[in-house]
1. With helix-only ellipticity at 222 nm (-39500 (n - 2.57) for each DSSP H run of 4 or more, over all residues; to 500) coming out at -15000, pick the structure among I, II it was computed from.
2. Work out distance in nm of label points 7 Å out along Cα→Cβ at positions 60 and 276 for each of structures I, II, then name the structure with the largest result.
3. With distance in nm of label points 7 Å out along Cα→Cβ at positions 52 and 156 as the yardstick, tell me which of I, II scores highest.
4. Cα Rg over 2.2 N^0.38 Å computed as 1.25: which structure among I, II?
5. The value 55, 41, 24 for Cα extents along the principal axes in Å, for residues 116-251 alone was derived from one model only; which of I, II is it?
6. Using mean count of other Cβ atoms within 10 Å over residues 148-155, single out the structure from I, II with the greatest value.
7. Comparing structures I, II by mean projected area of the Cα convex hull in nm², for residues 36-203 alone, which one has the largest value?
8. Assuming 15.0 is mean count of other Cβ atoms within 10 Å over residues 20-27 as calculated from a single structure, say which of I, II it is.
Structure I
Amino acid sequence: MSKTKFGFVGIVGRPNVGKSTLLNYIIGEKIAIVSEKPQTTRTQILGIKSTENSQFVFIDTPGIHRPRHALGEFLDEQAISAISSADVILYMVDSAYTSAQDYVIRHFKQTETPVLLIINKIDLLKSKIKIDEIILSYIDQFDFHGVYPISSLMGTHINHLLKDIETLLPVGKAMFALEETTTQTDFTRMSELIREKILHYTKEEIPHSVAVIIEHTEIFEGIYYVYATIVVERASQKNILIGKGGSMLKKIGTKARTDINETLNTQIHLNLWVKVIKDWRRRRTHLKGLGYDN
């Protein structure tokens, strides 16, 4: 009989390489929101996958980048802490090595944790030659434990990756119930799904300037009401989010409600407000109040 294995697997890399898409595919449900916008993930998100003999706890992280404000510093801290606490590290990339990757790779040199190089989005690459070129560009940068070309969108080669991760996990007992898939609260998942719709329907500076807070919920006459506040940094952003006659806010609310009901298997009535907190991303005191704090 196989020994039980348990361990944490950190998924790290620069923004927009597909980390959250990989987490969602492995877990089999929408644990992390996804968007084409950079820095969609803002906190560590734990996804739990249990098998007959193992329990994997995947840590999705914000894209590692050079921070320009307090929120950026917080995001970087979230990603880097996953490197030090994981039993296995998946370093995900989707293009050839450049010197910008040094900012990520240098953190691997401070740990003895095995690092697997994950070449994502191979479904978009035109040939095996192109994949080989990307792999070769990284080989001399760090002593990776293994190299895995995958497609997190299509699921290509992910079962093989999971089998190899399992061999690297330490022996141990599962920490979570077999049916658990994430440690996120329903409130957190609701706020993230609302933010995902904002990312989808807005552009320019607005996606990066938005935070979402679930203020409270209540049940009235058998209906579950959720009250949420969207925080922005400037009045002009508030006007755009509300839209003419409230059209944009209504669109965001309608789509978010549908996704929340489907994801959490519930039925809610969603109420949204927009509030301005000037330059909230630049102040640690504001970050803490909005849920971004270590």
Structure II
Amino acid sequence: MARKLRVEYPGAIYHVMNRGDRREPIFKDNEDRRLFLSTLGEACEKAGWQVHAVCLMPNHFHLVLETPRGDLVAGMKWFLGTYTSRFNRRHKLLGHLFSGRYKALIVDGSGDGYLKTVCDYVHLNPARARLVKRGQRLASYVWSSWPEYLKAPSRRWPWLRADRLLGEYHIPKDSAAGRRRLEAAVEERRGPEDGDEFKKIRRGWFLGEQEFKEDLLAQMVEGTGEPHGGEEMREAREVVAERIVGEELKRLKWKEAELEKRRKGDAGKVKIARRLRRETTMTLKWIASRLAMGSASMVTHCLRVRD
């Protein structure tokens, strides 16, 4: 089965999640939870990561982190491998702790609210799972970065970066009053999940604007040496193909409607088709439909005649 492509670049932000093998617990007690967080702190020191949110659930974890050096894969390999070794050594166990590869959703950190959305999703997890009862403060769940946000900066975990989330809530100062405003705003979001907003986090592969998505897809086409496939790569190839069509239309001084007006075997269309065949892996059927050339066999005929 094809593996999801890991897109890495300096400053990338990810929502990372992984479950226990066979959905079994990844923590047996609070000492394990402290061990997980201390190992995360070490990973941050080694890789230069900045954590925006983290939440430990019984059989999985959520983590929102920024990678200034673009080193998600190497950092996660060390982090998960080290915690697994320490967990197994502590409990005299052998074998896998986590279930397969971790999920890493790429988050648009442009300041348009996507980081806020994903951090809220992580911090609200205990309420959705009913680990925090109605009437209890969300901060009563201590195995999350949320209580840390409500502390003075000097008392927080050193690897937690709070300013970005405060900024997306338009709280200008990390003061007691600002933290009260932050808590009130997040507490208001408790209750039913926000439909489409959180659905994109659970089921998608990126969270952000269309332009951000297209930039990511272009990077995927260039590749990172990992085997990959699936919907993301199909979208990535289409983005590159569409950019080529746009460049060629501009060169020909054609508007989009010109493709429908001109005959199927028009010389301009054939030039675009030839470039698409040379620089992309788009099918003849796709090219025929996109350039209004009739059928795949028509594209093949035109390319042969003009070669």
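Each reported figure results from applying straightforward, stated rules to the coordinates on display, with no laboratory input. Just so it is clear, the structure is predicted and the values come from calculations on it, not from any experiment. Cβ atoms are built from the backbone, for glycine too; each structure is taken alone.
1. Numbers: I: -10500; II: -15000.
Traced to structure II.
2. On the way: I: 3.3; II: 3.9.
Top value of distance in nm of label points 7 Å out along Cα→Cβ at positions 60 and 276 goes to structure II.
3. Numbers: I: 3.0; II: 1.3.
Largest calculated value belongs to I.
4. Numbers: I: 1.05; II: 1.25.
Corresponding structure: II.
5. Details: I: 55, 41, 24; II: 60, 31, 28.
Only structure I yields this read-out.
6. Values: I: 19.1; II: 13.6.
When mean count of other Cβ atoms within 10 Å over residues 148-155 is calculated for I, II, structure I comes out on top.
7. Details: I: 11.4; II: 10.5.
Ranking I, II on mean projected area of the Cα convex hull in nm², for residues 36-203 alone, first place is I.
8. Working: I: 21.6; II: 15.0.
Comparing all candidates, it corresponds to II.
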